[in-house]
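Below, each structure is written out as structure tokens.
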Structure 1
Amino acid sequence: MKSFFTSASFRNKKHLLKINVFSNIEKTYLAWNGVPEDSLKTNRKYNPISDEYNDQYDNYQQDHYQLFESYKINNRHHFNLGYHYTRGRGYFQEFRYGQNFTAYGLDTMFVGSDTIAQSDMLRRRWLRNQFEGVVYSWEYTPNDEFKLTIGGAANRYDGEHFGEILWARNASNSMPGTRWYTGWGFKDEANVYVKANYDFISNWNVFVDLQSRVINYKIEGQNKDRVDISQEHSFNFFNPKAGVSYNLSSLNKVYLTIGATNKEPNRDDFVNGIVNGITPKNEELRNIELGWKRRLEEFGVEVNGYYMGYKNQLVLTGEVNNVGEYMRVNTPDSYRAGIEASATYNYSTKIGISANIALSKNKINSFTETIYSYDAEYNSLGVVLRNHKNTDISFSPNIVAAARIRYKIYQNLFTSIESKYVGQQFLDNTSNNDRRIKPFFVNDLFFDYNLRLKEYIPMLTIVFKINNVFNMMYEPNGYTYTLIESGSENNYNYYYPQLGRNYMFSLNFNF
């Protein structure tokens, strides 16, 4: 990976003008098939993709340009305006065995008396996209008790997807670079919001946040299977939020927040919907939170309880398609509820401790599992539908916890250890213990040193990090599918193992 970030700004009493330019290019070798469960103990680095052809990779670059202007009209009025433009382009290259010519729009070959309808192929699937828009806000603060903000944004996304055949063992009527599909995706979005914050009685504060969003999706052309995916969808959302807080004292505060929000499906949801004959619906969320904060110079604590009720939540099924993209499906009724707590403690000028924990229940009231059935010759026998009640949402652990201890060794030299625990997760929405991710506990050790020789010389920060210092073998992600084969039901689990102990060294210059 290669990247850079540059920023320049100009400031006076009323203006702040800022420009950001940054970019990243990455080349990542493909590993989306994961490691089969039975290989985790014997060969955690096994990559079935490399067995086919060892030069399969993803190559992508994204450039960002941002311009922001902040103007203080007077002590009561403040205006902000921003423009952003992002350009991306890249592809992934893969080798495919025994591809049917008809799937690529190619002609059957006749060589003598032989008929050839398949070929091994090296192909690239491209994405070229642009994303640009404006953001704005106006802040009105007539006094210390009241603040009004009106703002919004307008954005447009334009993406082109296409596939190229680079090489074929049997070329048929193809040439190097022949396109076998082209598709486009457009997304226009605009939103406007009004936000008011008011300290209306001593120790009381109330806020209201009202947002309206308009989204239009337009998809044209074909997908990689040459299926027509043309469609258009529009959404109009109203997302209100309100809250109240009360200062029990100068150090204690309690608060209550309620809100509703809506979220549209993404492009993959719509494309997969065409293939499966299901039009995805937008998600609807109703949320309530109740919390307490306490802040002292040496000690701070915050506790927050929440309930999030969903209608048509888009949850991961646990399956991936043939290029590693996760599949999602609407669930009519589901919820996430839990309690979060965090604390910080400065034991002395040398030692600081922080920790947080989240305990939750993440449930689907009813989920229908689809299992494909095949005979001994792998001919399709249809599907088996199995309904599950009150199951855990996939990839949603009931416990996540973290802690950090930082110690000042001397002057500008520090060390710290960070620990993270993630509880059991399920790979799909059936709460089946044969399709799960085991809990894991990982620790990282840091050393950092700040150095400035003279005032006009940039601050140098030297960081040395030992990741996974205890060399734990763990897998934070994966996927699963179940098949009925010749009457026998079989689970197939795949995982993405993480590194054992590894090291990182960095130099940071702050001007």
Structure 2
Amino acid sequence: MSTILVANRGEIACRILRACNEAGYSSIAIYADNDANSLFVELATTSVRLEGESIAETYLNQNQILKIADQYGADAIHPGFGFLSERADFAQAVIDAGISWIGPSSKAIEMMGDKMTARTTMKAAGVPVIPGEEIEEDDEHEALIAIKSASERVGFPLLLKASSGGGGKGMRVVNSSEELDDAVSGARREAIAAFGDGRVYVERLLSGAKHVEIQILADTHGRIIHLGERECSIQRRHQKVFEEAPCPTMTPDLREKMGQAAILAAQAVDYVGAGTVEFLLASSGEFFFLEMNTRIQVEHPVTEMVTGVDIVREQLRISEGEPMSCGELSIRGHSIEVRLYAEDASNNFLPAIGPLVVFKPPVGPGVRLDTGVREGDEVTPNYDPMLAKLVVWAPSRSEALQRMRRSLEDFVVLGTTTNLRFLRELCDQEDVINGSTDTTLIDRAWPYGWSPNISNSLSEAALMVAGISEGSGKHRKSNSSDASIDNGPISPFSTLSRRYP
């Protein structure tokens, strides 16, 4: 394996490309026209333009990506997260083309991608699953009859979930039997639109539970390990906002039990590579399998910060057939990550667009920024609005939280609306401070929606005027590379970049 094509864009493409360059691999970035001036394009040894305009014609175009891989000599493909990362057919097409797939087998992706298959597989493996029932009927009328019958056994409130779902799509909370008809119809309609699969199943609604996930690594030599847990309970619309490692309420005994359950899950599907097994942790201490993500996770940096393991580098080792390099692991200190979005938190978190007139990330000991943007870039409606992941580490949780507060205060973004002020206020919530977070926190803290503090709004407006008057410049690359300790400085390979039309 000598040349790796990164089938992704933005922040995760930058993260992977830096790891490839640092490990001595040649790298290939693929880019759509509206990404031609993006940071990830410059980090690759070779950058190749994708023909087409829509996402389907570019980053989801399997044939075009495989053609580029063949034409430019890629002998491995890393899919990152999102896009084609959990498409079993793409993984198999890569393998059939004689190219190394940096990820698990297509069979494992397929089994874990179908939530009902995942549930039955986990039950057979002895991994605890949330009480519920799988509904296999494709016909909406027959499915509704089966769901009504299942709801009598599961009880209300319950959760309808799309079998092929993710990101909260095709999901509905149902509080009574009177709500079932509309909920089933709505969940199926959304699931068909998002995934082409209208099947939904029933789970008991575990209100007030923690969302805790276990990072696993498995190599081709039969070794499977877990790297501890991350708590990802703070979410809005089922999208994670604030992640930390370790979980504040975790005990060594519970960590061992959850870690072993995650390893059982991986063994059940002959897993190879990096993956994440997600659980819901009830206040009683019971935990239940939620799903398995067969890819690198957005929030992997917090695990890297507390274990010292470079998870992307381990993915490359495993793909080469090498044993993973991790020895005895221990968790050191505490790490917190928040996701910076171009969005209006005061308007139901709607995505925002506009120029990054000023983009000045925080710096200092224990501060890491994973990003794919820099000052002078334009935020467009074409892709996910996440601008960056701000990650901090400190010896204790209280120190990490204080470091995150300071870093958020130091972070200046002007020109487009972001969730910076929301994140600052989130860090001051009592439940966040004492570690008693759960998946309902944002709804409980702001039941009528979040609105900014007036005095903060005025002071930032003044900064906006000052920033614009100074002039923004264009692509001042030192801001993103100097401020980030993502995976070390930009590799010398980046100076060899060539862009092919």
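Each of structures 1, 2 was scored by FRET efficiency 1/(1 + (r/R0)^6) of positions 18 and 34 (r between Cβ atoms, R0 = 41 Å, to 0.05); the highest score is held by 2. State the single structure among 1, 2 that was used to calculate helix-only ellipticity at 222 nm (-39500 (n - 2.57) for each DSSP H run of 4 or more, over all residues; to 500), giving -10500. Corresponding structure: 2. Which one of 1, 2 has Rg/Rh (Cα atoms, Kirkwood Rh), as calculated from the coordinates, equal to 0.95? The correct label is 2. Quick one: FRET efficiency 1/(1 + (r/R0)^6) of positions 82 and 378 (r between Cβ atoms, R0 = 25 Å, to 0.05) came out at 0.00 when computed from one of 1, 2, so which one is it? Of the structures listed, the value fits 1. Which structure, out of 1, 2, was relative contact order in percent (Cα under 8 Å, 6 or more apart) derived from, given a value of 16? Derived from the structure labelled 2.
Every read-out reported here was derived from the displayed coordinates using simple, explicitly stated rules and does not represent laboratory data. Note that the coordinates shown come from a computational prediction; the quantities given were computed from them, not determined experimentally. Cβ atoms are built from the backbone, for glycine too; each structure is taken alone.
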